[in-house]
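Every number in this text was worked out from the coordinates using simple rules, so none of it is lab data. Everything numeric in this text was worked out from a predicted model, so none of it was measured. Cβ atoms are built from the backbone, for glycine too; each structure is taken alone.
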Structure I
Amino acid sequence: MISSKSLSTSYWPGIIIFLVTLAIGLSVYQDYGISWDEPIQRGMGSVSYNYVFQNDSSLIHFDERSHGVAFELPLILLEKKMHITDQRDLYLMRHLVTHLFFLFSCFFGYILCLRLFKDQFLACLGYIMFVFHPRIYAHSFFNTKDIPFLSALIILFAITQIAFDKNKTVWYLLMAIACAYATAIRAMGILFAAGISLFFIIDLINAIFKKEKAAKTGSNFALFLAAYLGCLILMWPILWTKPVFHFIEEFKALSHIYWHGFILLNGINYPGEELPWYYAPEWISISTPVLWVISGFAGLALLVISFIKKPVSFLSNPVQRNFLLYAICFTIPVFMVIALKSILYDDWRHLYFVYPSFVLLGLFALSKFKNGVGRKIVIALSLLQVTVLAAFMVRNHPFENVYFNELVSHKTEHLRKSFDMDYWGCADKQGIEYILAHDPADTVKIWWSLDPVGNNRMMIPTKIKERVKLVDSAQATYFMTNWRNHPADYSFPDIYYDIRVMNSSVLRIYKIK
């Protein structure tokens with residue numbers, strides 16, 4: 001066991017990597033557009049803010065009332081505190097804060113990996129795996145739905161490991177607060193509360209079996225449950241009235257999302273409610289770096305084998321049983337989606353929260369190569385994978401959100417015609433900027449295939465934003481498309497601007513007059 005003192009002095013590699021990623025984030029956060037859902041997310045926070053601070057009961061009848069706002073509400077508080085009124089400044093603040101929270105959580109992930117594996121290389125690799133998943137990295141700026149939940153879970157995992165390791169009341173209290181915060185972002189956090197409760201139950205059974213005093217374990221369990229439920233209600237304003245009703249309402253909404261759009265998968269446009277069972281597994285497999293995919297599934301397989309061989313000793317081991325929690329938190333949500341035939345859309349972003357568990361399972365597999373040739377191969381492959389990822393992210397910035405790995409073809413326009421790519425339209429920002437930079441007209445008139453062109457107009461500085469007019473086809477000079485719901489080519493002859501990633505068009509502008 002590494003002492004607390006030696007652990008703290010070992011944090012420097014992680015601190016250095018954190019500072020490097022922080023510098024990168026501060027230099028690029030202004031490059032990302034506004035996603036389709038960002039104004040909706042902000043609206044949820046605003047309604048809850050008015051309910052809490054202005055005695056406005058609109059929340060009770062709000063369509064999105066049951067969605068957790070534990071991340072959105074602080075963003076509104078920060079917006080008010082900073083007196084931000086300019087739309088561009090407002091969304092830049094949101095992008096920066098969301099990314100900083102993500103980086104902060106990844107450093108917690110580094111600490112967790114260091115405590116689990118006692119291996120500096122694996123801890124640093126873990127931080128890199130958390131941060132540099134290209135899709136998740138881009139989303140860490142403009143996705144205040146899925147990334148804050150993912151981030152909160154990494155922090156929860158770290159605090160959970162420390163709490164059961166130290167067995168001190170204050171850490172169990174912090175664990176309850178962290179778990180409540182995650183659940184108040186998304187109701188699925190209750191799964192993690194159940195996993196933690198399983199740990200307490202196992203400890204109680206062990207104490208009784210060994211004829212030890214179980215009172216302390218029981219009291220800590222009771223403290224966790226009480227603090228968890230209390231903090232959950234406190235952090236989620238809609239739960240202040242009818243907490244059970246509104247929580248179940250949100251959980252049902254997550255299980256059966258109401259959406260009737262179409263989703264492009266392998267070149268076929270599926271209705272949202274008729275997706276094949278392999279939708280989520282395929283998306284995870286083709287949009288996650290290959291080494292992370294191989295190691296993650298290998299770790300899951302190794303864990304299952306280890307558990308089957310020695311289930312009792314596995315559950316009683318304070319380090320190994322953490323990986324059982326990670327396996328549960330990865331597999332159960334995926335199986336639930338398949339079993340319940342839940343509607344997923346926009347790649348697998350609704351399941352991004354399983355990625356930290358997947359990373360930890362992957363590190364579990366890689367940790368088996370502790371020395372010798374195997375260790376050298378792991379290090380070499382990891383460096384190769386990171387180099388390939390870095391090259392992709394630098395070359396295609398800020399469109400990392402359309403990353404596909406080598407398991408799918410990158411032939412000309414194959415990705416565009418086979419999968420939804422920039423489904424949230426963030427590249428519209430660069431499209432508008434290009435037109436403004438190259439067309440000197442006082443007014444540029446844009447017709448578009450699908451939103452959110454209007455959202456991204458808000459990212460243009462106020463002094464030139466008024467030049468942009470969004471009009472119908474009869475008045476337009478330019479036609480802009482991100483291809484969603486229309487992967488086929490358009491007949492307009494004059495391509496004015498084309499953003500391409502991995503040989504496929506992400507956004508195209510035609511000059512039609």
Structure II
Amino acid sequence: MRPLYSACCNNPMALMPDQPRKRSRRKKRSRTAVKGSPPSPHIKRQLAFYDPFDEAALVLLEAQIDWIIEDVGIAFRDDPIALNIWRDAGVKIEGDIVRAPADLIRNLCAKAPATFTQVARDPNRSVTIGGQHQVFAPIYGAPFVRDMDAGRRYGDMDSFKKLVKLTYQHPNLHHGGFVTCEPCDVAVSHRHLDMLFAHMTLSNKPHLGAITEMSRAIDSLDMAQIVFGKDVMDKHCVIMGNVNTNSPLLVDKVVTEAVRAYCGRGQGIVVVPFILSGAMGPVSTTASVTQAMAEALMVGAFTQLVKPGAPFVLGNFLSSMSLKSGAPTFGMPEPVLSNYVIGQLARRAGLPLRCGGSLTASKIEDAQAAYESADSMHSTMLAGANYVLHAAGWLEGGLCTGFEKLVMDADRLGGYQKVLVQSLDLQDDAFARDAYREVAPGGHFLGSAHTMANYTDAFYEPALSDSENVESWEEQGSQDMRVRANKRWKQLLEDYESPAIDESLVDELSDFVAKRKSEIPESWY
């Protein structure tokens with residue numbers, strides 16, 4: 001059995017000027033990284049979940065969900081094998097519309113684990129998903145990137161590698177995600193291989209795999225097996241896929257083939273209905289929430305028909321939209337409410353939840369981005385989302401990854417983490433009785449023994465916020481947060497050291513990538 005990680009390492013970037021290359025087998029020298037990424041423990045919340053809706057409301061919502069499952073049905077399209085799996089379960093199928101007793105669907109979903117661990121290459125970075133745990137991952141799927149130096153442009157492999165490194169470096173991001181930006185300079189048919197290679201060698205945090213074609217999902221699983229070994233992979237979740245239903249009420253073969261690939265080998269799948277109310281759902285938050293739950297629960301049940309006990313994360317990405325232009329809007333009251341109610345419904349179903357993130361329609365890191373991202377992320381935090389994709393870096397409705405936005409969002413995640421994991425301290429020292437005895441009425445506590453003993457970690461200090469007086473700020477060049485964030489991500493990249501990895505493992509991955517590229521015709525669409 002291959003160890004999950006090794007004390008040996010090399011510099012994987014030396015293997016990747018443009019793409020991994022095959023190298024001859026020979027005795028390898030190993031080096032130890034001088035510096036590594038700081039610890040990034042995921043969150044086990046102490047703060048109570050925010051549950052604003054009462055039992056009567058939840059029962060009404062669940063009745064609507066059950067009605068959609070039983071009477072309306074969900075189409076499972078372009079995958080005859082998926083329909084045969086449903087037939088074998090004895091459900092009613094008309095054409096490609098699957099209708100099933102709601103009790104059957106909920107009982108199948110109950111077979112999925114309420115909590116599971118995704119093992120990382122460095123076991124200290126493994127994450128637990130479900131229950132009281134909350135895991136933050138960066139933006140996913142943007143074709144463009146933006147920074148203050150080069151502006152907006154198509155993503156490329158150089159930007160992708162930098163974003164993987166930044167995610168690895170930042171302690172408030174616990175998971176690598178996958179498509180932190182699209183590397184548009186690599187053929188579509190090949191780029192998943194290069195992205196996986198980068199995640200597996202430039203970082204040792206857990207990450208997702210490819211889903212756009214079944215063959216790419218299988219490549220992701222095969223590369224994960226190289227890293228972890230079959231014995232570990234047979235017993236643990238080491239990789240997950242993230243898929244969207246084709247709302248309204250359609251599950252296409254991208255979803256079902258990804259489920260069959262990932263869950264068939266005991267790995268995880270995140271299933272997210274993407275609904276803009278008024279387009280992919282009615283102009284009603286209530287209807288859209290119940291539609292999202294029905295779609296997700298049907299796919300959740302399908303995962304358990306494929307392999308009982310396979311990890312499944314119920315997702316929700318519900319947004320309002322401008323009914324004048326059709327553009328999606330973020331951080332608005334309707335999606336905030338949907339986060340809260342989906343949190344309650346997911347917990348009642350006993351399933352881990354993915355929703356929300358630092359979402360905004362803004363094009364740059366301005367006041368609009370700050371307000372919309374904060375409202376979206378705050379509701380995600382209170383709602384109890386167990387896995388949060390898009391927690392950092394999202395701009396332009398998800399079309400663009402911002403380098404400055406990534407570190408700005410991640411900086412704020414540290415504040416959310418403190419709210420979630422540190423309830424009010426009720427230990428004797430927290431009451432500071434000695435300080436009251438020491439400081440006279442009208443005095444101050446700045447120099448008291450209690451302050452001197454606790455000042456280093458008494459309060460969260462965001463790295464990118466400037467709380468000094470205006471004179472100090474002006475002396476430093478009157479820099480706003482974007483400028484400070486620009487310097488921050490560059491410093492993080494300068495400080496980057498590759499994580500420890502066995503060099504023979506890098507060779508094996510590189511050989512796999514080279515072999516698969518030789519077998520797959522180059523396609524740019």
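If distance in nm of label points 7 Å out along Cα→Cβ at positions 349 and 485 is computed to be 3.3, which of I, II is the source? It traces back to II. To test your reading of the models, identify which of I, II gives 0.95 for FRET efficiency 1/(1 + (r/R0)^6) of positions 229 and 309 (r between Cβ atoms, R0 = 35 Å, to 0.05) when calculated. Computed on structure II.
When distance in nm of label points 7 Å out along Cα→Cβ at positions 189 and 357 is calculated for each of structures I, II, structure II comes out greatest.
Structures I, II were shown, and helix-only ellipticity at 222 nm (-39500 (n - 2.57) for each DSSP H run of 4 or more, over all residues; to 500) at -19500 was computed from I. Each of I, II could give distance in nm of label points 7 Å out along Cα→Cβ at positions 157 and 493, but the derived value 1.7 comes from II.
Taking relative contact order in percent (Cα under 8 Å, 6 or more apart) from the coordinates of each of I, II, which one would give 22? It traces back to II.
The maximum of mean count of other Cβ atoms within 10 Å over residues 149-156 over structures I, II, that is, the highest value, falls on I.
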